[in-house]
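Each value in this text was obtained by applying a stated rule to the coordinates, not by laboratory testing. Keep in mind that what you see is a predicted model, and the values were worked out from it rather than measured. Cβ atoms are built from the backbone, for glycine too; each structure is taken alone.
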Structure I
Amino acid sequence: MAFELSVDNLERDGTIRVRHLFYGETIAECERLRDAHAAGCAALGPALDLGHVIETLEEIEELPELEDD
């Protein structure tokens with residue numbers, strides 16, 4: 001099994017315009033990726049610091065793979 005962590009940035013009007021998805025073999029890996037990304041992301045970093053996010057964790061069958069076109 002694997003995990004998908006979805007982090008939605010809440011705007012002041014309550015809408016969601018930005019969603020970040022993090023995938024990992026463990027919950028801790030998803031959280032580590034979220035935190036590393038937030039450290040340099042102008043959208044996620046401040047929203048996470050202010051608690052203006054909705055996080056959803058889902059268990060998935062396997063990590064997604066890039067499809068060849």
Structure II
Amino acid sequence: MRFATSPNERADAIAALTLIRALSHHLIEARVLSAEELNMVREDALEELATGSGPVIEEARKMIEREYP
């Protein structure tokens with residue numbers, strides 16, 4: 001798994017998370033995606049992050065938990 005290391009890559013990561021958050025909220029509001037399905041996606045993402053370690057991984061995990069409680 002590759003994580004952002006440069007300022008431009010960090011900006012890309014923040015933009016991607018913002019877009020995914022907006023998309024997921026839209027899909028729930030449009031009743032295309034249920035809250036349970038979104039939670040499954042969240043859990044899958046957290047499981048994938050569990051395969052790595054370090055401060056960047058920890059920050060990514062916290063960001064997902066904060067954005068998708």
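Some notes on this structure:
- Test item: helix-only ellipticity at 222 nm (-39500 (n - 2.57) for each DSSP H run of 4 or more, over all residues; to 500) calculated as -8000, pick one of I, II: I
- Identity of the structure behind 1.01 (criterion: Rg/Rh (Cα atoms, Kirkwood Rh), calculated), options I, II: I
- Entry that produces 9.4 once mean count of other Cβ atoms within 10 Å over residues 12-19 is calculated, selected from I, II: I
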